[in-house]
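Following are the structures in question.
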Structure P
Amino acid sequence: MQELERLKNELKKINAEAAGIRDLPAEKRGDFGREINAKRQAILAQITEAEKAALDVDVQPIDVTAWCEVNEALPDFYGVEMGARHPLMSELDRVVEIYQLMGFDVKESRQLDNEYFMFDSLNFAKEHPARDGYDTFRTEEGLIPPAHTSTMQHRVLKEYRHRLDDGEAIAVVVPGRVFRNEDVDATHEHTFYQCEGVYVSRDCNMGQMLGILQEFFEKYYEQKLNIRTQPGYFPFTEPSLEFMIEKPKALGGKKGDFLEMLGCGMIHPNVLKMAGINPDEYHGFAWGGGIDRLVMLKYGLSDVRYFESGNLNFLREFN
């Protein structure tokens, strides 16, 4: 280390000497500069060697793999444990997978949108209460964190309408996070997940829609289920239905015990027109429902707030 310090001091002297070039006549500066540069390069080379020598000590390598068991994370004494996927993300993947197996494409929803896609393109009346601030969040710029994945319906219809010209159907599901100005309690959250479905063809009908939804719920809950509908109202579907399933026996359900799972219906002609699709030639149906509710029912959870709580004891149950 003393040799290294000596060489660095020598380099400082050479650099100070080099500053004197400005006091020399012009005809001598060239030779002086070459001489100083040669000295500097020689010292730098010696410094490099000295630094290597200082680092050249007998150090035994550490086998970090010996700290950990096979396929495990760092040892407990580091206070670190393996992370895991959030249960909602795992279940959302399963939801999407089922629809993909039925031939649906997938398009992710947005987390910020505007008045047109949220309301105008979906046939909402100008005075509809959903447009009011007490029901829908808005940014200072007037943008809207979507309150439903239906905000993507107009985009889906326009993006995929070329399929109709090719004699194919539009079949797309849209998973995404939504935001509502809710009073939070065990069954209500201001932030949750939904999955939207859109299907359009020349001859589709409500029977096909109910068949698709029944197939989905039976695949998701892995059992046969009875279904039921009742009239509903949504500005973007006509007629509109509320879709219910018989509560699975494994979760304490009894015969005749039905649960409402989502809203659905035939796409309103005005919605098709706004997307450039002739409602006299084509028909469609759509549906949308919460993912959180699906998962709560599947695992017998009593409080939707668990999902956003960050409670590690709760999340570890799904690892």
Structure Q
Amino acid sequence: MKAWTIEEQKPIEKNPLKLVEYPCPEPKEHEIRVKVEYCGICRTDLHIVEGDIPLHKKPIIPGHEIVGIVDKVGKNVKKYRAGDRVGISWLNWTCGNCKYCKRGEENYCRYIKRTGWDADGGFAEYVAVNEDFAFDLRNMGMEPESMAPLMCPRVAGYFAFKLARGDKIKKLGMVGFGPTAYYILRIAKHIGLKVYISTRSEEHRKSAKKYGADWIGNIYSQNFPEKVESIIYFPPTGKLVEKCLENLDISGTLVLAPVTINSFIEIKDYTNNLWGKRIETVYQVRRDYGREFLEIAKEIKLDIEKEIVEFKDLQNALKRMKTGNIKGMVQVLKVA
């Protein structure tokens, strides 16, 4: 099969991805093989390619926002058969037996495997995964290219929303506005929350306004109109964390959503800004929240403005992602 692989991490401008002929996976007894239709292109893929996070497998096929058709099943597979449409996300496998898995926190599993990092991902014609870690998309009623981004921004976004107690509050703040924040905004407005957005990007301001944000500004220079019960924070820098805590009400929750933060988090005024408040972090993802979100996405036909990328153009697409020069809010790789 044709696949994009990475073996030596270096800046995307140096073309580290290689388009190669790669062995087609054979499904094990509890696995399904999926013929990939579309795979979303995520900034985490860029982090893996460029070395911001270390390689766990060499070579590795990145890509973890996968939608495709089951092509072959292992001998003990019970949930799917050839022809079914499924999705595959970042969470590729957990053990089910460690203390974290047993208490419903599989995202902390010590033996976790991540698609496109620990196991080969979706920048390829075929991918294999345990049947229990594929999402059932048979009755979603959405186009496959629209469902691919749901496999990452939506899973991570909904996890952040749950950590922020989104179903128990009335006012939510978000700092930074990209694809993940877009999905959270759509959910929050669907259930009637007030949402305040902080972003410096004029383009993102327009998008936030279009999809119903109640206030849009820049928390660096101005506070939210009022203190909020939860804030979800996306920038890969620590310098605005205390500013967010200033805007958080007592008993409120600050959710840190970045995969990496490249500067120190400093809190100078514990008594006024942190005392009586919570800080949570988005760590991996969970299947139960993913399934919950799919029901919401199905109900409100949750789509996003996207750029479809031809398979041969993946490397150039990542270069444009790095500079912010993409059409729409996300890029989706067309594989089949």
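Assuming 25.8 is mean count of other Cβ atoms within 10 Å over residues 119-126 as calculated from a single structure, say which of P, Q it is.
Derived from the structure labelled Q.
Here mean count of other Cβ atoms within 10 Å over residues 23-30 was calculated and came to 14.6; which of the structures P, Q was it taken from?
Q
A value of 20.5 was derived for Kirkwood radius over Cα pairs in Å; which structure in P, Q was it taken from?
Q
For the read-out mean count of other Cβ atoms within 10 Å over residues 271-278, a value of 13.4 was computed from one structure; give its label from P, Q.
It traces back to Q.
Between structures P, Q, where is mean count of other Cβ atoms within 10 Å over residues 15-22 highest?
Max of mean count of other Cβ atoms within 10 Å over residues 15-22: Q.
Given that distance in nm of label points 7 Å out along Cα→Cβ at positions 207 and 303, derived from a single structure, equals 1.6, which label among P, Q identifies that structure?
This value belongs to structure Q.
Out of P, Q, which one gives -11000 for helix-only ellipticity at 222 nm (-39500 (n - 2.57) for each DSSP H run of 4 or more, over all residues; to 500) as computed from the coordinates?
Derived from P, not from the others.
Quick note: the coordinates plus some simple rules give every number you see, no bench work behind them. Worth saying up front: this structure is predicted, and the values here are computed from it rather than measured. Cβ atoms are built from the backbone, for glycine too; each structure is taken alone.
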